[in-house]
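The next part holds the structures, each set out as structure tokens.
Since every read-out is calculated from the coordinates, none of them should be taken as a lab result. On a predicted model such as this, the values are computed, not experimentally measured, just so you know. Cβ atoms are built from the backbone, for glycine too; each structure is taken alone.
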Structure 1
Amino acid sequence: MATQAIHQIQADEDKTVFSLSPAAADMIERAALTTTYPTGVVLFCEGQTPRGVFVVRRGHVKLSVSGSDGRTLILRMAEPGDWLGAASVISGREYEATAETQQPTEVSFIRQCDLLRLMRLHGEISLWVTQHLSQDYTSTCREIRDLMLSDSAGEKLARLLVGWLDHSAQSKQSGQLTMALTHEEIGQMIGTTRETVSRLLAGFKKRRLIEQRGATLIIPNRVALESLITA
């Protein structure tokens, strides 16, 4: 049953290329402590000495960094299958972001000493962890590129919404998204203010680029929304 949980995480990750053998997956599972957390629990803080890695099994975790001026930038929303803190655990450096549960979330924790021991003893596990690090690096580069190449807050918001559509096969077909973030949190993702996000969404609605029904956001014309993206 435990080994099945690790393989289910692998199956849920369409980005995963390399899969663990049942024996290696069982080793990871036996080293993990799984807990369900309510919304708003901080798993680790930016600048904290690494204790271990956190594997999201169910729910979402917000990763953010804070500037010296007190502003917060949300890096991304971690989803089931994502490993958090692995780079810090392997390098021995402080956690580079703060991880906070966005909703009731099930997370597995693997202590730093246990993960490093498994990586030293088993090349297969080392390769698997390295792949996760590579995926995180590629994702971060893509998100920085999108943020830097966007000329306006409106373009950044359009990129974000299109990216959310692309992330879910169901969303790509239906054009519907569940707005789990507040306007302030969306602003923290694209580097702008809550007021600007509210104004932009109102403008998108007026131009019929989006529709909103409660927490559901509908994008009736993806092509029109993509026309706002210039780079």
Structure 2
Amino acid sequence: MFGNFGNGKKSGAVADNGSIIELAGVRKVYETGAVRVEALRGIDFKVKANEFVAVVGPSGSGKSTLMNIIGCLDTASEGSYRLRGEEVGGLSVDRLADIRNRRIGFVFQNFNLLPQLTAFENVEMPLLFKGTPARERRERVEELFTHVGLADRMEHRPTELSGGQTQRVAIARALACEPDIVLADEPTGNLDSAAGTDIIHLFSELWAKGHTLILITHDPAIAQRTRRTVRIQDGRITEDVAAA
């Protein structure tokens, strides 16, 4: 249904132990006046290239904070985060933005599409930021819409699409710059069961093509579709189990 998303296995710098994501002793503390919240309490977490990982935990467990740090949307209060061997802490704002645009694709529960833009324009936006020439942008966006089964919906606005279609547009946008890491935060949370199944099948195809995928979810059924499950509770990893 969804076609081919890439040209084979992804490549790039990795650590000596094969990891492309390495967190060591990561803590995240939020302070507002006298209120101090420890969202993460010493996280050690590694992900190798082409892993398909679910991070599972209840609301408030720290799983979304963990994703934000991995995605360079937030920074750790303490500890080390290395992405493909590069220490993320201390990087400039411009360098972090470049990493987010070129190397990490994001998929959110609420889609985060711009309602005033067409589906085509939403998917095109990362390529505009990257400086991709107009002809290449159009070819890439049309290719992505064909792959996600929405070639006839490119000129529709998000409000004119179903929830499942909207999430597929969001996934196409996440893939626009051909990232090798895709982070998804509750990607089926606003979908019915049939649409949610389609989206997880799509993620499985991405994994088969060589992408590294990390899904944040509270749903054990979603986690069972991945290859590794990491459970987080009260800001700590309590279990890390690979699929049989």
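From which structure (1, 2) was mean count of other Cβ atoms within 10 Å over residues 21-28 calculated, if the value obtained is 19.6? Only structure 2 yields this read-out.
The value 30 for relative contact order in percent (Cα under 8 Å, 6 or more apart) was derived from one model only; which of 1, 2 is it? Source structure for this number: 2. Taking Kirkwood radius over Cα pairs in Å for each of 1, 2, which is largest? Largest calculated value belongs to 1. Work out the source of 15.0 here, i.e. which of 1, 2 gives that when mean count of other Cβ atoms within 10 Å over residues 37-44 is computed. Only structure 1 yields this read-out. Please state which of the structures 1, 2 yields -9500 when helix-only ellipticity at 222 nm (-39500 (n - 2.57) for each DSSP H run of 4 or more, over all residues; to 500) is computed from it. Only structure 2 yields this read-out.
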